[in-house]
Structure I
Amino acid sequence: MKTKSTIKLSEMEYGETGLIKEIEQDLKDQILGRGIRVGKKIRMDTKQPINGPVVITIEKSTTSLGINLARKITVEVKDDDTPDGPS
């Protein structure tokens with residue numbers, strides 16, 4: 001069975017999808033032009049090591065964000081709570 005939880009965008013795994021639930025106020029205007037807003041579906045494409053940027057897809061657009069910006073975005077993801085992981 002899958003349950004929902006909220007995590008920071010910076011904590012998402014490769015290929016994981018979620019729904020943007022919250023964006024810190026000081027970041028909203030800065031990323032609005034990239035189509036990043038509450039309620040949008042998002043997918044984590046890649047994360048660079050050692051606090052590098054993340055690459056995400058929102059709808060049909062791909063963009064990158066610095067890790068500090070990604071930490072200011074809260075995403076709702078589905079968790080698989082079966083002992084063996086996803087089926």
Structure II
Amino acid sequence: MASNSATEANIQRWCILYLAQSLEIVPELIGPDVTFSRLGLDSANSVQMILSLEEHLGIELDPEIVFDHPTIASLARQLAILAGGKADT
């Protein structure tokens with residue numbers, strides 16, 4: 001059974017809060033369709049975010065996933081699928 005934290009919406013919220021804290025940006029300024037590079041996420045920050053997501057979701061992730069899914073919305077959808085949660089339709 002998938003945990004509630006594995007839904008696409010919950011993963012989006014988690015990512016926004018994580019990025020706001022780590023990049024020192026107000027969460028309201030982070031849209032789900034803004035690219036990670038536009039937010040200023042570099043490769044070191046990307047790896048840290050993926051490690052935190054692995055811990056949060058309880059799954060192993062390829063660090064390259066942020067390049068394959070370069071926005072919060074795209075990443076959250078893919079992670080919800082991988083985690084066995086619910087992708088929004």
Inset, instruction - Determine which structure produced the value 19, 14, 12 for semi-axes √(5λ) of the Cα gyration tensor in Å, calculated from the coordinates; the candidates are I, II. - result: II
Legend entry - Which entry (I, II) yields the derived value -16500 for helix-only ellipticity at 222 nm (-39500 (n - 2.57) for each DSSP H run of 4 or more, over all residues; to 500): II
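Figure out for me which of the structures I, II the number 47 belongs to, where relative contact order in percent (Cα under 8 Å, 6 or more apart) was derived from the coordinates. Let's see the in-between values first.
Details: I: 43; II: 47.
Value 47 for relative contact order in percent (Cα under 8 Å, 6 or more apart) corresponds to II out of I, II.
Read-outs throughout are calculated quantities, based only on the coordinates presented, and are distinct from any laboratory measurement. Source: prediction; values computed, not measured.
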